[in-house]
Structure P
Amino acid sequence: MIESAIKGKITEDMKEAMRNHDKERLATIRLILAAFKQREVDERITLTDEQVLSILDKMLKQRRESITQYQAGNRPDLVQKEEEEVQVIQHYLPAQLSDAEVNALIDAAIKESNAASMRDMGKVMGILKPKLQGRADIAAVSAKIKERLPA
């Protein structure tokens, strides 16, 4: 199996952060690489770019949830730390799709799957998820699909 190009880029960026004594960035990159290593060891696999994007997407979602909780708890110091981690993680994800692009993909997936009701949401998500991985907030996309499919 081919090594992930994204993982290789992150490893190179870790070396650069070490040379530049960029402690905050280095810490976040090490967290990312640890998550990759954990999955590789647990599942005895070598990660593909798709799997790497999935892990990065999950890490991004966790950080955003933490930011919300820290804001509610009036902890600006922790909010700032999480936001810095979000910036580093987002650097490795592909460019985010615009609302118009997401809507066009949703329409195409509904048409392709012949979705007629909420029961068909799984089919639509199955088509969309690989196309949107790391490029859009899956929860927001899910909400948009629910608006379009009749109960």
Structure Q
Amino acid sequence: MINFIYTPDFQLRRDAAGRLWCTDAHGQVHAGIVPVRAFPLAAAQEFISLVGSDGHELVLIERLADVPAGPRALLEEELALRDFVPEIQRLVGVSSFGTPSLWTVETDRGPTTFMLKGEEDIRRLKGSALLIAASEGVHYRIADMAALDRPSRKLLERFL
């Protein structure tokens, strides 16, 4: 159950150990706060939950833009650490056109190689975006298939 929705008297700070602390609208202090996106891909800047150390939602932030700059910067830092989804910019090669196959790609975080277990691990998102689940548990995103270079699109089309 939500104790409160974000209000201007909400306060957020980081302690010396790097943990987030939240003081709610009622003056109650909560330690070990973890921000969680409700819709990390579809609406990354909306509906951010602040979850307490007990796993219960304490605060719901409808729009991150509504939070003042200081607390918003803390939340964005934490969310960036939590939501690791590299964006594929180019497909360098695939080991085979069947699955499982080893993919070599260039991402916004650098070059990497991952195993694709099956075509069902490639999921279409809004527009021409894709989400690819590697066998290691990392998810990779392609923001726009049409923006990839021609060789990358040709490789990708064999799996769609």
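Please treat every number below as a calculation from the coordinates, not as lab data. Not measured: the values here are computed from a predicted model. Cβ atoms are built from the backbone, for glycine too; each structure is taken alone.
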Worksheet item: Out of P, Q, which structure matches 14 when relative contact order in percent (Cα under 8 Å, 6 or more apart) is calculated?
Response: Q
Response to the item:
Value -25000, calculated as helix-only ellipticity at 222 nm (-39500 (n - 2.57) for each DSSP H run of 4 or more, over all residues; to 500) from one of P, Q, is from structure P
Discussion item. Among P, Q, considering only distance in nm of label points 7 Å out along Cα→Cβ at positions 93 and 117, which has the greatest calculated value?
Written reply: P
Discussion item. If you rank structures P, Q by percent of Cα pairs over 18 Å apart, for residues 37-124 alone, which sits at the top with the largest value?
Written reply: P
